[in-house]
Structure I
Amino acid sequence: MASEPPGPALRHASPSLTWDEPPRRFALALRLAGSAAFGPLPRSSPSLGGAIAGVWPRVRLELAAGYHLPQEMQRSDGQGAQFDAWMAATRACPRWRVQPIEAQLCAVLHGGAIRGSGRGLAENRTSRRPWLGLGGGFAATWHPVRAFGLWIGVDTLAMVIRPRFVATHLGELHRSGPLAVRGGAGIEWVFL
């Protein structure tokens, strides 16, 4: 019986890490972002901030902080106030991944303090008032590489604590609206 000529040798590919590997149990993410908010301050307010997140295969928990840049409200007679705000937020988000995109639906809690400073008044006082909002949000992150991502997100809040600023002889200068919307974009680093 004639033997068959030897065929090409079977080679076993060595395993390699790819983007499609199963997610790790835990990762830490840091984000820097810019955003705009409607509701807490008199007009749309740009803000700068950041977040730290614990990321598990199906859940993401975030702590974020930011600063809303100052804005002036002024009447024609030059009287008014300047407002700015600090905020902190927590987000609890189930997450879904379709490589290289990650999507999150979040329960959110935002809070902080709004500072109002009188301008052109008989007594220019500064007052700080707390604010608090509860709601939901959506975010998506595109990861062109595993350790880096581009993030976008939007939160919609019902304002539970609505600060009010009043000036003597002028009346109400500002009261936060009943609803707030905050949208932003940023960059994110993931540490595995």
Structure II
Amino acid sequence: MDYCLEMGSICMAGFELLNVLETEVMVRLQQFTRTPWLDKTMTVYTRLNDSGALVIAICGVLLLPKKYRGVGVRATFALSLETIVVNFLLKPLVGRTRPFMVNDAIEVLTRTPHDFSFPSGHTGSMVAVCAVILFCMDKKYGIIAIVAALLMAFSRVYVGVHYPTDVFASIVLGLVIAVFAVRSMDRFEKRKSADEGTEVTAS
């Protein structure tokens, strides 16, 4: 029991040190990269995915035409998984404080979030959905999707609401969830087709 408490204390101290180091990096980033036009662009872009609006819209567009409905189903599945893992498991479990609460030199350019910081839901949801597009659609659409996801990741750090490690972890998580969603749906559809073929043969 004492060992667990000691390890927990060490981990907490390490996390706090990481928070301080990363916020210093963020302050430098704001000092050297911010311009009026980039401030406005990043603020508008990051707010597009508030409450998951952008990724929900992307999934909706993919679900409408029959040609891309399978991609839409996979993207929606990936988005649902990402939402559960990030918002209901990781955020409350890790409980990481937002960077602007650690260092008041960080200027927040968007609405101030009141939930925990790790990982980034905006980034994770975009990566999960856009990675499905990369895996399942033409290369040109995949490239556009991944650029859009990476821009969302950058915007979350730029506007001052996430640490760099928040978005890095979300990129990895989003990719893993996308792979899982695509492979799971592929297996499900193959099994369903095999079962239907067996029924037709039997009849």
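Any idea which of I, II comes out highest on distance in nm of label points 7 Å out along Cα→Cβ at positions 144 and 184?
Working: I: 2.2; II: 2.8.
Looking at the calculated values, the largest one is II.
Where does the value 0 come from, among I, II, when helix-only ellipticity at 222 nm (-39500 (n - 2.57) for each DSSP H run of 4 or more, over all residues; to 500) is the thing being computed?
Among I, II, the structure yielding 0 for helix-only ellipticity at 222 nm (-39500 (n - 2.57) for each DSSP H run of 4 or more, over all residues; to 500) is I.
Looking at structures I, II, which one was Rg and Dmax of the Cα atoms in Å, for residues 48-87 alone calculated from, given that it came out as 17.7, 58? Write out the running numbers ahead of the final one.
Values: I: 17.7, 58; II: 10.4, 32.
Source structure for this number: I.
Out of I, II, which one gives 1.21 for Cα Rg over 2.2 N^0.38 Å as computed from the coordinates?
Numbers: I: 1.54; II: 1.21.
Derived from II, not from the others.
Suppose you compute relative contact order in percent (Cα under 8 Å, 6 or more apart) for every structure in I, II: which one lands on 21?
Numbers: I: 21; II: 25.
It must be structure I, since only it matches.
Taking FRET efficiency 1/(1 + (r/R0)^6) of positions 56 and 120 (r between Cβ atoms, R0 = 25 Å, to 0.05) from the coordinates of each of I, II, which one would give 0.90?
It must be structure II, since only it matches.
Rule-based calculations on the coordinates, nothing more; no lab input. If you're wondering where the values come from, they're calculated on a predicted model, not measured in any experiment. Cβ atoms are built from the backbone, for glycine too; each structure is taken alone.
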